[in-house]
Each structure stands twice: as structure tokens, then as C-alpha cells.
Structure I
Amino acid sequence: MKRLTGIHHVTAITSSAESIYDYFTHVLGLRLVKKTVNQDDIQTYHLFFADDKGSAGTDMTFFDFPNIPKGVHGNDEISRTSFRVPNDEALDYWVKRFDRISIDHAGIEEQFGKKVLKFVDFDNQQYQLISDENNKGVASGTPWQDGPVPLEYAITGLGPIFLMYSDYDYIKAVLEQVYDMKEIDAEDAFHLFEMGEGGNGAQVIVEVNKEATPHSEGYGTVHHVAFRVDDKKAINDWLETYQGFQIPSSGFVDRFYFQSLYARITRGILVELATDGPGFMQDEPYETLGEKISLPPFLENQRESIESQVRHIDTVRSTKTFEKE
């Protein structure tokens, strides 16, 4: 059976689709590659931010569920999302950038031999930048060519995903026995696991915290993490694997842009397995990705109703020029 090949995407919850669009576009310099709706709740926006080409392993996506409360960070949570930058020098650039535009951040630190820079957004969603200097393993993506960040410092993809969980033996067993990951290092309460070719694009960091209260899902928290698989056959193989471990799952789900399988491995941690393709450019040209509402074929006949229910967000960028700062 083909195993996991890396991190596919992270999906989180925001208090404002407009604000997260502005933050990811103008602050982080990631490209909006798809403006669509939650296929299970069509009144809710689903925004996909990624590299220049919308490559698998580079995108963070957001729901803006109406009237959802603010989330509370804690135990049993996908607690932090990492973004890859080319080298240590890039982190110095980002410190200056964050200071200039008043983004709340920590100082540059080192974890598992890599330089990192932690920061939060307006919802207290937790992120970090991680340097790819001397990194080996899964290749990263291509920085957004027309974005506001100089290409030599720009974000290129997703890095290690953090889980906070109190029962280390259980989460270790799930990651190793079910998902075939390997623990390759540990520092204090943090344990580093790796899948596939390894490296920053294929790692999970577990923080063991026996004191924290359980997290509450809401805006400012992560909804789920997705790991990469090759194709539909791999999805079907994984369905059998879940059945063998008696792990309930969603069954095969066609998301049009990729194909998926979901399983809740703890009460608070939802894992999706997603195929690399078909990708985000099958229904929009490269030049105008994310500028209009895109709908999968099975929702196209509801376009008029959907567009009347979701508010307008101006995401046109092809007619604008971002000055690299």
C-alpha cells in the first residue's frame, strides 16, 4: 500500500473571510487560488491560499462559519501551522516586516535544528515560519510571483503541523501504526514525526501537555489537517486500513479539486487524506485564479442561489500591481 507523502493542506476557521483574504494576500503574500463555498454548508465561504500554482502541500484554507464563537486553544488540538521560507536570512526579513506592519510575533528560535519564527493573526490563529536552510525531503512550492513579498524571502509551502495531546502513548501509536510515520527526534515535551520523504513538508510535531484543558473549536482554531496521497486507489486502500483499525471514516468524498477521506483520530483532531490532483487550475486560468466564485460541477446548477446568499468579496488582483517590499 502506498503511504502518505507529506502535508496536503490545513483548513482553519476565521471570523472574517474579508480580513483573512487581506491578511494572507497583503501580509503573508500567499495567493488566493480558489474562492468557493463549503461544499457541506454552501452559505459559508471556503478560501484557498497557496503558492503561485496552487500546488498540493502549499495551501491553507479557511471557513467563515456564521455566528461561530471564538475558539479556545488547548489539549486535543491541531495547534499550530508552519509555513516554509527559503533560508534563515528570510526569517530576518520577516521579523522586520512583521514589526513594520504590527504583526504580533515572538523572536527567532530554534527547534529540532531549524530556525523558526512564531506569530499569530487577528483571531489568535497560531502559525510559525520555518527555514528550509539545509532542509532535505519533500520539495516545496513556488512563491507567488506577483505578490508583495520579494521572491527570495517568500513563503513557498506548508511546514510541520503541531498537535497538542495529553496521552503521548496513544497519539504515538496512531501516527506510527496507522499512518506509518516515524518518530525521529524529541525535545522536552515535543516529539517530531516524519512521513514519506521527510523534511519540513512531511512532519508532524506532537506537544505533550497533561495540564491543558481541552480546546474548543471556533474561529482562530484549525478545523482539520490533510495529508497527501497519490490517487483514488490510495484513498480506497486507506479506507480498508481504517476499517482494519476499526477507525470510523467518511468514506470516499469527491471534492472536485481533489479526492478525500476523513477520519477523527481523537475527539478534537480530524485528519483528511487528499489526492494531489486534479488541482485548482482545471476550472480557472492561471492569470485570474481565485477572482470569481468557483463551484464544482455538482453545485453549478445552484450558482444563482449561492451567489445571492454569499456576500461579495473583491478578490481581483490581475489588474493590480503589488510593489514588493
Structure II
Amino acid sequence: MTSPPEPAFMELLNLARSFRPAKILMVATDLGVFDHLEEPRHAPEVAAKVEANARAVGILLNGLAAIGVVEKQGERFKNGPAASRYLVHAKEDYRGAIIRHMHHTWLGWTELGRTVATGKAPDRKSEQWLDRHPESEKSWMRDFIWGMHAIAQDLAPGVVAKFDLQGVRHLLDLGGGPATYAINFAKANPGIKATVFDLPGPVEIARENIARHGQTDRVGTLAGNFLEDDIGSGYDFIWVSQILHSHDEAQCQLIIKKCVQALAGGGRLAIQDFFLNDDGYTPVEAALFSVHMLAVTPGGRSYKHREVQEWLREAGLVEVEHFETSPQTSAVVGWKK
């Protein structure tokens, strides 16, 4: 009589298998499968629409049904509620860009063993494509920036509500990508103007998003490289969200120094990220995201909030504090005398 597998071993095995649903979802999103499943369709119909092999698409659709993303009705397939809402291009709430972006980082993860052995991710996995414009790289850039909006649009209103911006006249959203936070800060604080500083490619998308939300009179843009270029001055509040983790320690300290120099007296710098606790492995998402940065950037990682607080103090800020902004993120804030 064969004994069932040990539960502890099955936990490990299930971890090893967990890439399978992710890859199924990523490939289906890349193919645009969900655009053609708003009405029940047979696999060969879908295959014809996405210009793929009918047998292979049938297997893929059954996989999607097995993990609950699509529904199977007889031999026809139809989007489940979440896929219908978030993965159909024509819909206002389309968020497939973040899944496509994650798929773009897959190569970095497949080469993680070599990266761990050498201590350095291959250069081609860095995010240099953010500032370049060949069509393939521009597509990757747009997926990344719109993907950031897909995540931030739900978080931003609650995060913004945690900050009292009374007296703030000019806000800088450094590395603001799609301008999601700048837009929400402006909406919540009618008296301020905001500037989004980012690379030229992301700034194009920021302008699209700003116009979409009717904030062109309140939110402006400035294109440049914040590691190399002047970021402006006289800001009362500088917001730096999910930027430090892509950079090494020296770059992070440079970013903080430039922000402090750009602040007006009495101004405030707020840095939001997936910060780690002192133990280095909690919260779980911050620890896993640190591995992600190892896989896809030359020197990024998740930082402990205490080390970032110390950098702010070394840069001359006072009343430095740390607090949670969402279940997965927190902020380090300091004031300029």
C-alpha cells in the first residue's frame, strides 16, 4: 500500500509548481485571449482570433478554466468576472498592462541562479528601456508605466488621505510615472499644484493620464533623469513612491540629497516603498520584492525603513518618522528646517 506524500513535502512541491498558473495567465494576457471571451467561444474560434494553434489554445483555455480565470460551458469558454473586468482591452478598467510587465521580467527570474552566483543581473535585464524608444522597448515601457497605474489607482486615494498638505503650494512627484499619485494629491487638495518628474517616455503617459482625469491645469510634467538632471526647487512637499528599490545605496542617497536641496524651508520629503522591518524578511511581500529587484535590476533591493530614516537624518531632515500607508507599503517622512 502506497503512503500519501508527506504534507510538509507537498508544501514544498506546491511552491515549486506555483509558476504554472502565473505563466498560463501571462501568456493568455499577451495573446489577448480575454478580448475574445466576452461571449462563449470554442477553442478553434479563439485560436483564429489570436492567430495561434487551435490545439494549443484549447489546452491553454482548459488551464485557464482549471485555475478559475475563465468559465467552461460545454466545449465553449467565457471570461470569468475578474477577467471580464480587468483583462479586456476595450474596457475602462483594463489592467492587463501590469501582468504583461511582469511577464517581461520573466527572463530575469529564469537567470536568477546565475545572478545569485555572480552578484549581478545581466545588463539587458535592467530597466534602461524606460528611456529608449525602439517600438519593442516603447511597448515594454508603456506596459510598465500603465501597470504602475493599475496598481496605484486603488491604493492612491487611501494613501493620499494620510497626509495633511495644508499650506503646501507646490508638490513634486519624483519618478511619478503615470502621475497617479500627483493626480490624487491634486484632487484631494484643491489649493496645490503638482509637478511629475520622470524620464521622457513615462512623462508622455503621465500627460495622457493627467488629461484623462481633467487635471491639466493643476498637474504639470518635467522630463529628465533624476540621477543626472536638475529636478527643480522650491517645493513644499516631495513625494517619492516606489523608486528607491530600483537603485543601489549610493543612488538612493543621491536621490534623497537632491530632494532635500529641492525642498523649500519647512518642506517635507515623503518616501513610500516596500520597506523591510529590522529582521530583513518581513513583511513577506517586501522580502519577495527584494528578490525581484535582484533579478531585474543592477543594484536594487528592498530597504529597511530604519536605514532610509537614517539617510534622511544624514541629509539634514528632522522629525523623521515611519508609518504604514497600506497593508504592503509604508512611508518614511522628514521635514527640512
Structure III
Amino acid sequence: MQTPGILVMAGGGRASFNRLVDYAKTAEQIGLRSFLVTEGPATDALAVAQHIASVTTRIQVGTGIANIYTRHPALLAGHAMAIDALAPGRLLLGLGTSHQPINAAYGISMNKPLAALRDCVATLRKAFAGEALINRPGFAPPKAEGRISVYIASISPKSIELTGEIADGSLPLNYCPRGLKEVVDGIARGARRAGRNPADVAVALIMHCCVCSDRAVALRSVKSTLAMYGSLPFYNRLFVRQGFAKEAEAIMDAAARGDMAGAAAAVSDRMAEEVAAMGSAQDCRRKLEEFERAGAAYVLLYPVAIDGDYDRGVRAVFQAFS
């Protein structure tokens, strides 16, 4: 088993930040490889990652993921290099396009998302190398202190191939082990098309993880989580591609009515058990190893709130993988 990392949901407010700091220090203390944070309507993942970098010393920090549509690439590069100056070589910059319903709420049109991703990463590479992005006399642009890894949260076949072409790694989420072949094969096609070695593109699989010995509670908790993701079009289509078409349709129908309890009920036991790790610590470690055998270079543990208690879910994951 490769040493896993962890992806933690970041909220707003002082109490949430204090708890995140505690989580990050715990992750570093028990030897996890990375501590990534999510981004939401009230949270800037890069700002949180910067704070985490300032209170830790060794662990890789990063975003899972930062929305490219809400930041100009030059600003994104500048913020990433600020973190890199603070913690050289420790930043994993996870990028993605987010989702149409979320971007629409911001008034953002997701026009040509693959082209936007390609242009964003190209701009970042130039900035990290110290190339000037604007013609400004007397201005000497800074250069990244260390190697800033750029990962893409790719969940469509075309974006997976693009990841193989331009990124250092992939952050796939909501895959089951047998479905991960789509990512491994797509990255290989994209990498070879760009003249790259597919082995140079890491697959950092994000694994929902519910460490809970009560099977009924674990299933209920995982189903609630998967229903939320299944209500988003990209993930809904991903579930369909993995053989969960009946569940995906019922999830979307219930979510459209505002019935998230009904959406959770539409997630079958089989779907929950295949996509997520749940049960005892040993059960969850076995699931992690199954993802590695399916092609993941390593796994990012993604704690599930246990019956709505997120802190309990995170601490159970720490205990299981310490």
C-alpha cells in the first residue's frame, strides 16, 4: 500500500480554520503524504492551502480543486508562486472547471472548458518558468522556487486525455476500481499523443472513505454523499458510464424536485460499496489497495460525514490510517 494523502472539506469562519489546522497537523504527524482542501462558495482553496503551508513543515499541501473560471490564470499563477515561496516544492495545484450549475450561479459561462483548461495550464507553465506574461519595461517576473505540480480533476473522456497531454497528474473522483480503467487508458492516449510517458502522469484517486463498523450507518452516510455528487451533470454521466444508469437517472429526478433524501435512497447498495470505502479500518485499507491495483499511483482519502458528523468522519479516517 502506498502512503495515502487526504482531501478535507474546507468551510468558512474561524472555528473551521482552526479545525483545518488541527487536521493538517495531525495528517503531517501520522505521516500522510499530502493535505488537500476543497473549494466552495465561501472558501478560497488557495488561501486555505497557503495558511496550511504556514503551519506545517513537511507535508504536501494543495487544492482539490481550484476553479479556473473564477481566477485569471496570471492571478492563479501569482498565488501559487506565493505559496511556493513560503513552502518550496510542497504545493500540489489541483485544477478543474467545476460544474455548470455552480458556475451559472456565479454568472459564468463554461464556454469551451477543454480549451480553457489547456490555456490556463500553458499560462501557468510560462509563469512558473519566469516568463513575462505582460510586456512591462523594467519588470523582471519572478520564478517558482520549487516544482509546482499541476493536477487536473478530469471526469470526462476528453478531459482525461487532455490531462495526459499537459498535466502532472489526475484527481479522479467517484470512480469504482473497475471504472478507473477509463482514466488510466485515457491518460495513456493523451500522453502518447503529446510524446510523453504515461507513467509520468500520476493518478491520485480520490476515495470516499467512511470508517464506521455499523454497516447501516456507513451505507446511509455514503449514499447521502454520492447523491449530492450524482445531482451534478458531469458526475451523473460518470455514474452512467460505470453501469449505474438506473441509479443516476433516479438521483437526478429526485434532485430536480429538491428531494435529496429521495436522491440518497436512489443510490443502490452495490453502487455505494463499489465507489466508496466503508466499514472497518481493515475494510477501508483493502479498498484502497483495490484502487491501487486498478491503476491509482496513490489514493487521497476523502472522509465522509458519519450521519452528518464530519469531524467524526475525519478523525475516524486518521485513526484508521495512522
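Among candidates I, II, III, the computation of Cα extents along the principal axes in Å, for residues 151-278 alone that gave 38, 31, 29 used structure II.
Looking across I, II, III, the calculation of relative contact order in percent (Cα under 8 Å, 6 or more apart) that yields 12 traces back to II. Identify the structure, out of I, II, III, from whose coordinates distance in nm of label points 7 Å out along Cα→Cβ at positions 7 and 287 was calculated to give 1.4. Of the structures listed, the value fits III.
FYI, it's all coordinate maths here, none of it is from the lab. Please read these numbers as outputs of a predicted model, since none were measured by experiment. Cβ atoms are built from the backbone, for glycine too; each structure is taken alone.
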